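Student: Once you scroll down, you'll see the structures, which are given as structure tokens.
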Structure 1
Amino acid sequence: MVSRKLSGFIIKRTNFGESDKILTLFTKEEGKIKVIAKGTRKMKSKFSGHTELMSKANFVISKGKTFGIVTEVDLEENFVGLNLNLKNLKNLYFIIEVIEKSLPEKYPAPELFKLYNDCFYGYKKTGKDELIKLYFISHFLRISGQFPHIKRCVKCSERPIGKYFFSNIACGVLDINCSKIFPDRKQVDRDFLKLWKYISEESIENISRINIPNKLFKETTSTANNYFFSISDLSLKSTKLDSVQNFI
């Protein structure tokens, strides 16, 4: 029987038949794939506790008719075992959903895989879920080529003098004159632009070590979230979670 070894995260689980589950994996080698874990829902399953959402593992997959079949699971990390509250879960589940819904199947994405891996281990080390989410959004936008223009005015290409404005419609920064034609413009702090640029380029280790003023962090988080959803057509359940049970 032909089989292959893959390493990655479980980003979605769906019941299949009476005792099986279809697992969506985000793997280092093949990107997003779907596989069947047979007998997973049985009490005495050999995969019991090894196929939880967010778990990182090494998998052995054999060929099946429609989906690959999981024959071995070597659990590396189970992030559900961390002390997570609903807010933490919503922010981490947001990352899972964006990957699951935006990435086509069988499309290797090494940069996104590293980003995903960095986010979950970064959370485990720091516990800063909101910072991790902001880091993910910023790097996801950069990797996908959708990070906004924040160095110069999007419309005239000049550096704004005095007041800075940001527009989702314009996909970036505007000076006071160019901003007038964009109804969604809002004035922003220049330090916000510096911080967002820094977060989009630096490692999570470096970012977690700096002291970010609360007001500046909130402005950056709010603007990044609004911009992400303005250019994305993703419908995310994580924004509507009202209990831990709904997540699990």
Structure 2
Amino acid sequence: MTHYWDCCKPSCGWNDTPIYVNNNGNSVETCGAAGAEVVRLDVPWEASVCDGGPAFTCTDQLPWVEDGVLYGHVANQNTGDKSDCGTCFELELSGAANGVTRAVVQITNKGGMGRDGAKQAVFDLLVPGGGFGDFTGCSGVPGWAVYTDQGGPCSHTGDTAECWRYGGFGRESHCESAFPGDAASQRACRDVLFGLFPAGWQARGPVMRGNVDVLRRRVVDCPAALSASTGVSGEGRSTTNDWPL
């Protein structure tokens, strides 16, 4: 399991028939900015901020750890098929900190992180500070200031000494400073990105977070707490490449 938050509109937030079929006529809710406030958008065909539009990932679609279980939203491999959007999985994890060995996650996005292999389920966890990728969609998110031109640690164009485009923050202190108006995102960054993912390869100085192995997975009913922020619950339970636990 890798980690990211590029702020782009999630792939499962569009008005595509396979998404609707798996989610009782709904798609993942997306958000926009109204002054200093984050607001829900009314329609699923608004363009992404990463393509010059108003729609970005809602900032309440945050991960958390409860009773030793990680809960959150994920991207999975982009095979051109969105029929598993909204589906929830229970995962068996290896290598996470603080005794976390299980996760329950919901698919809300598609990405280019590679394909599944034997005992390798490819999921990319949505977590603030987890990596901002190729885009600059987070520039206009109310309460956030992640880029260097906003006083944050991350560059629009490449890695810095304290923030990697594909890895995210190198210091836990950025969880506070880069989300100055968003206490919930500060907490998710601190508790999940730095509290669960192990340190990466650097021996000293700022260290980006490494990854966690997903050993096994199975489709489960979506917890109400995950569906509450996305508006979908994968009623069709459509999925691909599943392993039973």
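We did not get these values from a lab; they are worked out from the coordinates using the rules stated. Just so it is clear, the structure is predicted and the values come from calculations on it, not from any experiment. Cβ atoms are built from the backbone, for glycine too; each structure is taken alone.
Student: If you rank structures 1, 2 by distance in nm of label points 7 Å out along Cα→Cβ at positions 6 and 158, which sits at the top with the largest value?
Tutor: For this comparison of distance in nm of label points 7 Å out along Cα→Cβ at positions 6 and 158, the top structure is 1.
Student: If helix-only ellipticity at 222 nm (-39500 (n - 2.57) for each DSSP H run of 4 or more, over all residues; to 500) is computed to be -11500, which of 1, 2 is the source?
Tutor: 1
Student: Turning to a different aspect of this structure: Just checking, which of 1, 2 has the largest value of mean count of other Cβ atoms within 10 Å over residues 54-61?
Tutor: Once mean count of other Cβ atoms within 10 Å over residues 54-61 is tallied for 1, 2, the winner is 2.
Student: Using distance in nm of label points 7 Å out along Cα→Cβ at positions 86 and 110 for the comparison, can you identify which of 1, 2 gives the largest number?
Tutor: The structure with the largest value is 1.
Student: Now for a separate question. Looking at Cα Rg over 2.2 N^0.38 Å, for residues 22-141 alone, point out which structure of 1, 2 has the largest value.
Tutor: 2
Student: Right, here's the next one. I have 2.3 for distance in nm of label points 7 Å out along Cα→Cβ at positions 30 and 62, calculated from one of the structures 1, 2. Which structure is it?
Tutor: 2
Student: So, one more: Upon calculation of relative contact order in percent (Cα under 8 Å, 6 or more apart) from the atomic coordinates, which of the structures 1, 2 produces 16?
Tutor: Derived from 1, not from the others.
Student: So distance in nm of label points 7 Å out along Cα→Cβ at positions 38 and 174, computed for just one structure, reads 6.0; which one of 1, 2 is that?
Tutor: Checking each candidate, the match is 1.
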